[in-house]
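A short reminder: the numbers here are calculations on the coordinates, not readings from a lab. As the structure is a computational prediction, the values presented were derived from the model and not from experiment. Cβ atoms are built from the backbone, for glycine too; each structure is taken alone.
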Structure 1
Amino acid sequence: MSIRIRATAASTTTDTHSVVAHSGRAARECLARAGIRPDQVGVLINTGIFRDANTVEPAVSALIQKEAGIGLDYVRADSRTFSFDLMNGAVGVLNAVQVAGSVLTTGSTEFVLIVAGDTHPSLTRPTADATYPYTTAGAALLLENIDGPEGFGPVHLATAPGTPAGQAYVDTATMGTVGRATMTVERDADFEDRVLAVATDVARVALVEAGEGRVALIASTPSPYFPKRLADALGLDQDAVRTPDLTDGDPHTAALPLAYDRAIAADSLAEYTHVLFVAAGAGPSAAAALYRLPVGLPA
């Protein structure tokens, strides 16, 4: 038995800058593509970090669950959907895959829905700039437990010693009355190199599981060049790299599902047997998992 991607979806329109709206839209579209009802989702995991107006409470997962129309009725016979935030920066989606695998193997639910996305807390801009390097977007990834060889292998995790290399915070000393609309992002000069080093180490561990298979690479995008730098370090062909649309900047926590959704839409994975997912960011920390593609994409 293994954990397979049943469907994906993305929301990148500019009519709203709300990550709750984007993630909710992606969730609804994901369920529609999968052809399942909202009540079949037993768990929803939100991995987004940067929220509308720096929301602290309630959990953003609950707001997204409401936006997606999942588990809104509370009558005795209704099934329940449990939702929670899992926040670990760019690595969050693969952390959520690991958690989802544990949940699904118990047989307690048919599907786990992972949502990811970030926005500037001011809700005034969708694109990255020098002070805030992330674009506004939402993505959804629906997972199921199946019999068969396709699906995710183990999620491998790694961290590196030293300073976090990058950090984001609300500067309480200077925010004044606009704390709900501000975010300070700082990166060390060697941020990308340090993140690349830990990503390469953990990716090599996962890549061994591919054997003689043909592997496509989907990685975090702290810069537009990061996935191809990682491919070089792993000895993978540059043509094997698949990325999200980076026109407006780094989609951060949503980078992996957005890239996979884009690749499926373009039918650009047909010649590959596996996708190597590598998430990496501040910490420096990284995670990697090899995904055996189902026969007869799209999935």
Structure 2
Amino acid sequence: MNNARNDAPIGVFDSGVGGLTVARAIIDQLPNESVTYVGDTANCPYGPRPIAQVRELALNVMDQLVADGVKMLVIACNSASAAVLHDARERYTTKLGIPVIEVIRPAARSALRATRNGKIGVIATQATVQSGAYEDALLTVPDIEVVSAPAPRFVEFAEAGITTGSELIATAREYLEPIKSAGVDTLVLGCTHYPFLSGAIGYVMGEDVLLVSSAEETAKDVYRALTEENILRSSDAGKPVYQFNVTGESDSFQVLARRFLGPKVAHVSHVDVPRIDSRTSTQEKL
């Protein structure tokens, strides 16, 4: 039974392509591990949705991943991490023994190590900003100042594969000017879609501002948890399996995924989960 669990894949999910940044870091740091990725593209973006709706969507996807036999869940989405982490750890870790890793605290740790002047900027989706999750993680250290701003259209650019152009730069200037004016020396990319746009974001913020993504630190948390749980996949267990699934249309996702992960993305499959109309509240559905 232990060998079967060790050989099981790591389940990674996001609202769309953004979580591929985390999946890539996991694959780079843990090349023996199999990964099953789900992008909930039918319900993307999560950021503008009410917290209760994000929670419902996230639990739907994670329930399916658990039913498919993953040994760990990685919430590679800041909006979902802010909305559902406590519930997910109660539901899957406490009751089923499946570790759950999120992306907010790893990014906060990186930012706190990196800042020189104690001024940290955070850009994120509306849901993540409103949750105050980054402030909760960053203000545990004295003399830290946090300036947050939502950057919702960045998700649209990333999902469309648009990483250059005058419209993107103009949008970046609009979102980033208040943070840049505050004198931050470190900027947290508080949505896993945003690293796809790091060229434009870095250009607008300038060379003196360090951009922090959660991907590498999250992968370290995955490594640590697998080691502590003694569920690392053996190096002689055979070639790892990478599965990429979406809840919406697969062709455009596959193009972006292959651009980012190359031949590791052999095929993208469609999976069904309930779709929630962004205009319909969870209470109305129930």
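Things to note:
- Structure with the greatest value (metric distance in nm of label points 7 Å out along Cα→Cβ at positions 152 and 256, set 1, 2): 2
- Which entry (1, 2) yields the derived value 0.65 for FRET efficiency 1/(1 + (r/R0)^6) of positions 16 and 208 (r between Cβ atoms, R0 = 35 Å, to 0.05): 2
- Comparison of 1, 2 by distance in nm of label points 7 Å out along Cα→Cβ at positions 32 and 192 - largest value held by: 1
- With mean count of other Cβ atoms within 10 Å over residues 144-151 derived as 15.1, matching label from 1, 2: 1
- Calculating relative contact order in percent (Cα under 8 Å, 6 or more apart) for structures 1, 2 picks out 2 as the one with the greatest value.
- Origin of the value -13000, where helix-only ellipticity at 222 nm (-39500 (n - 2.57) for each DSSP H run of 4 or more, over all residues; to 500) was derived from one of 1, 2: 2
- If you line up 1, 2 by mean count of other Cβ atoms within 10 Å over residues 8-15, the top spot, with the largest value, goes to 2.
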